[in-house]
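What follows are several structures.
Only the coordinates and a few stated rules stand behind these numbers; no lab work does. All figures in this text were calculated on a predicted structure; none of them were measured in a lab. Cβ atoms are built from the backbone, for glycine too; each structure is taken alone.
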Structure P
Amino acid sequence: MAAVELILLQRVDKLGQMGDIVKVKPGFARNFLLPQKKAMRASAENRERFQQQRVQLEAQNLRRREEAERLAERMSGLSVVIIRQAGESGSLYGSVSSRDIATAAAEAGLSIGRDQIALEHPIKSLGLARVRAILHPEVSIPVTVNVARSPEEAERQARGEAIGGEEDETEAEGTSAELFDPGANPPA
């Protein structure tokens, strides 16, 4: 398949800046860039139209970026808590998705869509995880996701305390040492 030539209407990660003419695979253009209005086909007519609208597009982009930067300043250090069921080892029954994070962020005051959450890999265990919320193609903020079994456990994790069955393990080690110590007296 031949590559498709497109004019980018906004910055796209790992592809280019606004106004760049890029060649991409037809599926990427058809399924992502064109439907989301991030690019338009690079025909002679569209190139002329882009050059006429370039100043307006750049002004709109600058305005949206400034709004995103102001929002990023207000929401810096955002932390959300997600309560999930998990096994004894701390692995979740399921995983935390970008939709879950977007919903929790909306409850915390940041209204973003699930497509604006950059989740590097699925969150499948209890603990703190860092993800990025993309407010604008050029502006993103880190969001700390605190996944816990209960609100009390989430508070402990946020303070930096270790969670899980560590306390139980130390107690179990003490009792097993007493039971299986060859020099210990048998219980009466």
Structure Q
Amino acid sequence: MVNVTKLGLSLLLSTAVSFAHADNIILKEKTNLMLNGKTIGFSPILTPVNVLKTSKDKTSIKIKGYRLENYPQMVVRDMARGELYAEFEDEDIATKSFKVIKKYEDDYGEIWHEVEGSFSIASKQIAKEPSKLYLNAKKTYERTCSMCHHLPASTAYTVNQWPQQIESMMEQAPLDAPTKSLIVKYLQQNAMDAK
């Protein structure tokens, strides 16, 4: 039997419920984003997306987020929290792949675009049981990151601080890319400023 704290279970259930109510799903691993049958970018594991249409092999999704006007290749959760939602290699493709909903200027004078874009993904990339994926992410974090030191609570750092915290530990405990991405996304979605 899995030992899950009340708080941990509550977080898992509230996260799963919030996705269900928003008609969102999450991606179960790093997922290629396709346009007209061509891969143009990717979304990381645990990224929330909205399903537009699904079939056995392909699913049409919508991604909503924010990007800097002068760096359109990276779409993040919002202007303050840089949780990665999508990344593209080509600036021109990235610019054309999203519709700009609104423009904002942040406190530093940077221009941000609120954007949304529609893409195709392989249907097998959709997490069928998000709560199990989140429980796996939590257990992977606890198992991996408690070997050398006291395990910080997921709320110990902000969404933007967690990637650097994990990166700083890579020399002591190297992680493969999928495991690192899973841990970072789990921590970002449960960070002190995640709500």
- prompt: So mean count of other Cβ atoms within 10 Å over residues 102-109, computed for just one structure, reads 9.1; which one of P, Q is that?
  reply: Q
statement: Output 45, 45, 31 (Cα extents along the principal axes in Å, calculated) maps, among P, Q, to structure Q
message: When distance in nm of label points 7 Å out along Cα→Cβ at positions 86 and 150 is computed for each of P, Q, which one produces 1.5?
response: P
- prompt: Thinking of P, Q, which structure, once helix-only ellipticity at 222 nm (-39500 (n - 2.57) for each DSSP H run of 4 or more, over all residues; to 500) is computed, gives back -11500?
  reply: P
field: Identity of the structure behind 4.6 (criterion: distance in nm of label points 7 Å out along Cα→Cβ at positions 62 and 94, calculated), options P, Q
entry: P
- line: relative contact order in percent (Cα under 8 Å, 6 or more apart) gets 20 when computed on, of labels P, Q, structure Q
